[in-house]
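What follows is a group of structures, each given as structure tokens.
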Structure I
């Protein structure tokens, strides 16, 4: 544990890790992070337009942090620590995340803050601006090539069409246009990767023996002898690709770890689950 007056920001590592803020030995706040220095600076050394941030900064008199090799290790430390500790301060960084809603009647697309209506939902998306960029791209895709709403579920068709357009632009020596299409392809590929994650995450049920961890429905259910309750949420058929906003970080960390270790398992889940989605729209 380090006293705040002895904390040198330049000596904080820029690695994955877990940190705790204390006041007189009492826990005020704790979190995992992919960058200890960035996160600690954000809370303690940067100005934030929030009374809660100001109060946390004022009360914190010491800090503990530990680096981890992987984001998953930081998540496991946070989950285990939370069993015996509560956060007097809680910050909902995910509250502005958005969902993509496909209207079942006219198949239109729009961003929404929740999944309460009868649309088919995808998300939550952390970066709404990247999502808006993708929607702009598919709005400008030739309508006779791909049905508008379908592009949100089959982005590989968008990418294939964009690559054809890129080759044409290159052959015509229209290099500025080609570079713009390259950027569009990157946006579409990022969306495609996130869609893969959405299709897979709620169907991940696996034991990671190397970490003594059990994953249930894409979330941590057990670490060694400690159990974590998984809410059995009754998702509607139109929420096949949607889940709660506050689950996004945990789901992504687990998914990314498994993608590096067991990519074939995730691919098999993807192939099985995407059929259900297409059946929903074909019915």
Structure II
């Protein structure tokens, strides 16, 4: 079974003062993940529930020093459960049962040194296996085969691939890494170059923080230097793979899928609107 690395160590400065004590990955969105009834749950739990529904059971959460509330939320609390009743007790019992059936590892990122540094810290957990990387503040809503399943499917059809990216057409390039690609088929691309938040983008695609990797990415992560924003950028490690002539592919969101991002005020407002409408 493919392992999952979920990064949840960002400081959330664009959502201050709320995120001074509460991690942005715990920002609430709407869902009907348990039933047809709308419920409010942290986006990180929503991501976990999606992954669990696709039979992932092995998770590594990379968190920062101020993220204790995340580990608390993902730790079953039987006394609390006994204090609940009705549907809410059923909701929480189902959640706790899933946690009991999962293997969760917690890794601390002491300093906010970027997405690349967060992923690199999971090397001992991943070992030589392939793995999924999923940011803890972005989810994908899909009414078709979820992009995570398509990433895995694409990897099985391309055994020599070292990384697979998920992309979508964007206008705000300052929020994304941008790839230049060559189209292979209707929803499969060969990646020729990736640049983090370029001033003059070479394509209209943005990379979403959801990836498939072989363990080769760790040697590239160890080579890169501080990049954009004085952080270790995951895109720089992907570019290192490309420079070494390794195969890097990309798939794209379809028109029935939507990105839900709680990383700033405007995107969070949009996330609430989308999830309330879809729940």
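Computing helix-only ellipticity at 222 nm (-39500 (n - 2.57) for each DSSP H run of 4 or more, over all residues; to 500) across structures I, II gives -9000 for structure II. Source structure of the calculated read-out (distance in nm of label points 7 Å out along Cα→Cβ at positions 79 and 95, 2.7) within I, II: I. For the structures shown (I, II), distance in nm of label points 7 Å out along Cα→Cβ at positions 127 and 167 is largest in II. One of I, II was used to compute Kirkwood radius over Cα pairs in Å, and the answer was 21.4. Which one was it? Here the read-out was taken from I. Can you say which of I, II returns 1, 7, 12, 14, 14, 13, 11, 10, 8, 5, 3, 1, 0 when P(r) over Cα pairs in 5 Å bins from 0, in percent, for residues 63-230 alone is computed? Of the structures listed, the value fits I. Ranked by percent of Cα pairs over 17 Å apart, for residues 87-158 alone, structures I, II are topped by II, which has the highest value. Name the one structure among I, II that distance in nm of label points 7 Å out along Cα→Cβ at positions 135 and 271 of 3.4 was derived from. That value comes from structure I.
Computed over structures I, II, distance in nm of label points 7 Å out along Cα→Cβ at positions 175 and 215 reaches its largest value in I.
Out of I, II, which one gives 0.25 for FRET efficiency 1/(1 + (r/R0)^6) of positions 247 and 263 (r between Cβ atoms, R0 = 25 Å, to 0.05) as computed from the coordinates? Label of the originating structure: II.
In this comparison of I, II, the computed figure 3.0 for distance in nm of label points 7 Å out along Cα→Cβ at positions 103 and 223 is attributed to II. Ranked by relative contact order in percent (Cα under 8 Å, 6 or more apart), structures I, II are led by II, which has the greatest value.
Readers should treat all values here as calculations from the given coordinates under stated rules, not as data from a laboratory. Since the model is a prediction, treat every value here as computed from it, not as a measurement. Cβ atoms are built from the backbone, for glycine too; each structure is taken alone.
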